[in-house]
Each structure stands twice: as C-alpha cells, then as structure tokens.
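What follows is a set of structures to go through.
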Structure I
Amino acid sequence: MTGSLNHWLDRLLGTASALLLLALMGLTCVDVVGRYVLGAPVPGSLELTELLLAALIFTALPLVSASGEHVTVDLLDHWLPPAVQRLQQRIASALGALACGVLAWQLGVKARVLAEAGETSSALQFPMSALAAGMAAMLAVTALVLLVMAWRPAADVVKTQV
C-alpha cells in the first residue's frame, strides 16, 4: 500500500476500531456486573453488542486487507515461482476488490430500502439503515484498498512475502 493511504487507514480506522472494541469491552463488563452483582443488566445490551460487533468487524476489514492479514491457505505457494506468486496475489486482490465492491453496492441498496421502510432495531430503535450504510462504506474502502494492492509495484508484493 502507498505510505500516505496506509497511514490514513491506520490512524483513522485503527482508532475507530480500538474505540469500538473498548466500548464493547466496557459494555460487557458493565452488563456482567449489573446482571450478576446488582441484578440489573444493561437494557438492550445484547442488541448493542451485536451492533458494536458488526461495526468493529467492518471498520477493521480495510486494515486487515491493507496489511495482508486475511486467513490464507498456502499449500502450494512454496512450489510456485515468485512471478507466479505475485500474479496470484494480484489476481486474488483484484477478485477481492470486485467482491467487496459488489457487496458494498448491494449493502448500499439495502441501506436505502431500510431507510425508506424506517427499519430500526427492536430494543434500542437504532436505525438499521445507518448500520448498513456504514458497512457498505467500509466495504467500499476495502475494495479500494484491494485495488491498490492489486496494482502496486511488483517490488512491494515481494516485500510483503518476506
């Protein structure tokens, strides 16, 4: 990834992911103490946990993609020449960008449908369109990250393998 784009992703999305994780941990702690010590759980805690977890996963997705930390199976990679490995990585990144782009588009459509219907979560009345739109945005960012990775110079591809 290019330096400035990677820096922007790390600073903005890394901070957002850390804050979402902190909120998730705090909510869980307060809910457990409230539930078992005080006999009063946090109202809507299950729903809020689900929303925070979805936001965390999709906020971290571009970071995982930018650092190449996806789960991969490399059974045959050590037998392939470096040029084939680079081509394989470029194709995988391009296909991943296409898949994320299609998913972002479909989630954007779903967000619009949810907004028009006024869909909200059951307990907290959180607008589901906002969550879907945020997920669509993060998938679009991930698609752009994967496109950059697909077209980066060959020397960068070799560096990430070491």
Structure II
Amino acid sequence: MEDQIKNMYYDTYFKLIGSKLSENPPDYDWLVTLFSEIKDRLIGIINMTSKNSILLAELEESLDVPLFKQMIVNNAYSLDDFTKLTNYLFGLCLKLGSPMRDKTVKEKQNKILDKIKEAQQTASTVAGAFAMVVPEFIKNINLTIDMIYYDLYALL
C-alpha cells in the first residue's frame, strides 16, 4: 500500500511538472528551482568525494542558474542545449559514481536522449517539447544522483 501511494505521488508530481511547462505561457519557475537543486546536489557529491576545485568550477560555469533562467524564460534555450545539458550531467554522474552503476546511468541517459529525439519529431513548440522531456529528465537525473549518494553513504 505504501509503494502504491508513493508511486501515485511521484506520477502526479511529474505530470504536474509537464503541465506547468505546457501552460501558455509556460511556467518555468519550478524548472529553474529543480535545475538549481540538481546543481546543489552535485556540488554536495563533489564536496563529499574529492573537493575537486576544478570540477566545482566547471560545474558552476556549466550550471549557471541565472543564465539558465534567463534563457528558458526568453525562449532562447533549445532542445540542442537540453541535449548538451543531459550529456554533461550524466557524464558528470559517470565520473562521480561507482563504475558498477555505469550501465544503469547510461541507460537512463539514453532514455532521455531518445525522449528528446521523439519530442523533436512530434512537439509543435519548444515549450511542448520541454513538457514531454523534462519530467523524465528530472526523474532520471535525480534517481542517478540518488544512487551516487546511496553508494557514498554505504561506504561510511
């Protein structure tokens, strides 16, 4: 019963993200917040594992929240940008995570990349494409980050 409630909660949550992005005009506030949270979670992993200042600087530059917000709000963020973000984040997770998880991480990444290709072919607007892709992206990148945290805490 608990799993059913949890699954219903998550399904509703991700549908809500998609519906916010489908609004006219799209509501990007939640997306910007989630983008910022992903960045913070990855910074936490870097600080736990290596305190690698070069990697932290790269992450800060690559995940510039104000720039992301400005681009997304002004319709200057494309699916190509989103593809680059997807590849960067999952690539970073491959660097930070356990090699035993690589196959799973790559599967999650490919699932998003396939969804992007589908959105490019079927969505009539960029906002519509984001509404199709972003919920799946948010779910999979967070699951991937969760795996890294789980593995790190298992080592403590």
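Bear in mind that the values in this text are calculations on the coordinates, not laboratory data. Just so you know, these numbers come straight off a predicted model, no measurement behind them. Cβ atoms are built from the backbone, for glycine too; each structure is taken alone.
Overview of results
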read-out	value
Per distance in nm of label points 7 Å out along Cα→Cβ at positions 4 and 100, the highest-valued of structures I, II	II
Top of I, II by relative contact order in percent (Cα under 8 Å, 6 or more apart), largest first	II
Top of I, II by mean count of other Cβ atoms within 10 Å over residues 116-123, largest first	II
Entry that produces 19.4, 62 once Rg and Dmax of the Cα atoms in Å is calculated, selected from I, II	I
Read-out distance in nm of label points 7 Å out along Cα→Cβ at positions 44 and 108, computed value 2.9, structure in I, II	I
